Structure P
Amino acid sequence: MKRALIGGFLALIGTIWSLAIIIFAGNNLVSGWSTPPGRFWTTVLETGMMFPFVLAMAFLVLGLLIMGIEYFRKEDNRNDK
C-alpha cells in the first residue's frame, strides 16, 4: 500500500512537471527550426528544458512502474508496517 502511494505521487509529480514544461514551451515557440527535431523539441532544447523534461518523464515512468508492480504483486499474510 505504501509503495503504491509513493508510485502515485511520483507519477503525479512527473505529470505536473511535464505538463508545465509543455505549456512553457508552447507559449515560447522559436521562430526558426529545422524539420527533424521539430518546432516543439527545438524550443525545449534552446530554452534548456530538456533535462527537466527527461527527469519529469523518468518520474512518471518510475511511478507508473511502481504502481504496476504493486498492483500485480501477490499479497502474503504478513502485515505491512
Structure Q
Amino acid sequence: MPDQPLDAATIMFGLTPERDRESCSTYLQILGRRDLAQTLSSRLSPEEIEQLVEVTSSLMRRHLSRQEYHLLFLGNSHRR
C-alpha cells in the first residue's frame, strides 16, 4: 500500500481482518506521533508504563524475527 496521509477517521475495527490490520497500522502510526507520544507518556502511571512496555515487547517478540526487531524497531541492521 503506498504511503497515504494518516486519517484517524479511517480507523474501523470489526469489519474484516484486512480492514482491522489497516486500522491497526494507522492507529499505531498515529499513536507514535511525537506530540501524542510525549503527552500520553507524561500522564501514564508507572504501572501503566510497565503494562504498555510488557504488551508491546511481548507482541514484538512473538511476531518479529531478531533481524526485523533490529531493523524496524531499533532502526539498524546490526545484531548485537
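A short reminder: the numbers here are calculations on the coordinates, not readings from a lab. Keep in mind the model is a prediction, meaning the values are calculated, not measured. Cβ atoms are built from the backbone, for glycine too; each structure is taken alone.
15 is what came out when relative contact order in percent (Cα under 8 Å, 6 or more apart) was calculated for one structure; which of P, Q is it?
Traced to structure Q.
Among the shown structures P, Q, from which was the value -24500 of helix-only ellipticity at 222 nm (-39500 (n - 2.57) for each DSSP H run of 4 or more, over all residues; to 500) calculated?
Label of the source structure: P.
As an exercise: FRET efficiency 1/(1 + (r/R0)^6) of positions 47 and 71 (r between Cβ atoms, R0 = 30 Å, to 0.05), calculated from one structure in P, Q, equals 0.25. Which structure is it?
P
Matching task: 2.1 is the computed value of distance in nm of label points 7 Å out along Cα→Cβ at positions 15 and 31. Pick the structure from P, Q.
Among P, Q, the structure yielding 2.1 for distance in nm of label points 7 Å out along Cα→Cβ at positions 15 and 31 is Q.
Between structures P, Q, where is mean projected area of the Cα convex hull in nm² highest? Before the final figure, lay out each step's value.
Values: P: 6.5; Q: 7.1.
Top value of mean projected area of the Cα convex hull in nm², among P, Q, belongs to structure Q.
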